[in-house]
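Enquirer: Got some structures for you, see below.
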Structure 1
Amino acid sequence: MTSPADHHRVVAANFTDRVAGTADWDAPAPVDGWTARDVVDHLVTWLPGFLAGGGVALPPGPVVADDPVAAWHHHADAVQALLESPRASEEFTHPHAGTQVLGQAVDSFYVADVFMHTWDLARATGQDDTLDAGFCEALLSGMTPIEELLRGSGQYGPAVAVPDGAPVQDRLLGFIGRDPAWRP
């Protein structure tokens, strides 16, 4: 099994490649009302709040509105440092997510989010949007049994129907409320 630090390193590197390849930060993204910049802003801003709810702080960095590339790099490096630190194996208690090992919490909630939003940024900016099929399958298998909870959280829109026999990436995208055929 891959450690949370190793998993983040791979997933964040793929997202970093899409950040580096973005020429138009105002390009519309597959999330309704979002731009490419908003995809990065979401990832850079929600995790610090989540971690703070359990008493963990990430160092503040550049603001996405000013420099999305620098903001992403700072944030990804800070998360990697946290996951490589002894704190990653400590117990983490969040009022809405319960108690678990900090590294596992970051992996379950955040690294999965970076993975799924990689498609959003890639699709918004005309880059390779291929996701790892094995992780797509693992996420879909883990999320399907808790679909009602996920949709009730407000973090996922209505599912988008995909054809029977669609590739697992398309099935995951449809499950999380994305149209796999979406184009800017």
Structure 2
Amino acid sequence: MAADKEASAHRSGCPINLTLEVLGDKWSLIIVRDMMFGNRRHFRELLAQNEEGIASNILADRLRRLMAEGVISKKDDPSHKQKAIYSLTEKGIELLPVFAMIGAWGRKWLPVTEALSIRAQLLEEGGPDLWEEFMEELRQEHLGIPAKPRSGPGVRERLRAAYEEVMARGRAPA
């Protein structure tokens, strides 16, 4: 009965609809993307380093909504009294495969740039094993759960290196 009452607060109990009610606006997935792939954890980082140009009032609203939905959490930053640090929750971290599939679809069907799609390509090629490795890293960074020891650079570092390599090729004289 409680589940029926809760479902009636939504347009329907369809899992796609419910997901869109949480993440289907213009900015929520972009904010989670920036936290996940860019390790942006402070309001100012999310605002200033957002490639799509989010407004501060929209960012504040979406952060509140994502916290209310349990996708992210917020705590005081011990390094600065007036700063807060945002973290992905397990619910947010488990969006990684969704991002990988959205990126794969976008690469196939939309006019992406090489630089901004190289990370999506690597996630697609790496598949579920790479996604799980990245989610382990995110759990360590955002939740404090120790990750299995690995040799070599982490997933985010490999994605960043691929992006920087593409950018360097674009700047090289012809």
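Only the coordinates and a few stated rules stand behind these numbers; no lab work does. The shown structure was predicted, so the numbers you read here are calculated from the model rather than taken from an experiment. Cβ atoms are built from the backbone, for glycine too; each structure is taken alone.
Enquirer: Identify the structure, out of 1, 2, from whose coordinates distance in nm of label points 7 Å out along Cα→Cβ at positions 88 and 120 was calculated to give 1.7.
Expert: 2
Enquirer: Ranked on mean count of other Cβ atoms within 10 Å over residues 40-47, which label among 1, 2 comes first with the largest value?
Expert: 1
Enquirer: Of the structures labelled 1, 2, one was used to calculate mean count of other Cβ atoms within 10 Å over residues 96-103, giving 17.4. Name it.
Expert: Label of the originating structure: 2.
Enquirer: So relative contact order in percent (Cα under 8 Å, 6 or more apart), computed for just one structure, reads 25; which one of 1, 2 is that?
Expert: The structure behind it is 1.
Enquirer: Tell me which structure, out of 1, 2, gives 25, 21, 15 once semi-axes √(5λ) of the Cα gyration tensor in Å is calculated.
Expert: Label of the originating structure: 1.
Enquirer: To continue, here is another question. Here helix-only ellipticity at 222 nm (-39500 (n - 2.57) for each DSSP H run of 4 or more, over all residues; to 500) was calculated and came to -19000; which of the structures 1, 2 was it taken from?
Expert: Structure of origin is 2.
Enquirer: Here's a follow-up. Given a computed value of 13.1, 39 for Rg and Dmax of the Cα atoms in Å, for residues 104-159 alone, which structure among 1, 2 does it belong to? If you can, show how the numbers build up before the last one.
Expert: On the way: 1: 12.2, 33; 2: 13.1, 39.
The read-out comes from structure 2.
Enquirer: Comparing mean count of other Cβ atoms within 10 Å over residues 48-55 across structures 1, 2, which is largest?
Expert: Structure 1 gives the largest value of mean count of other Cβ atoms within 10 Å over residues 48-55 among 1, 2.
Enquirer: As an exercise: FRET efficiency 1/(1 + (r/R0)^6) of positions 16 and 56 (r between Cβ atoms, R0 = 30 Å, to 0.05), calculated from one structure in 1, 2, equals 0.85. Which structure is it?
Expert: Attributed to the structure labelled 1.
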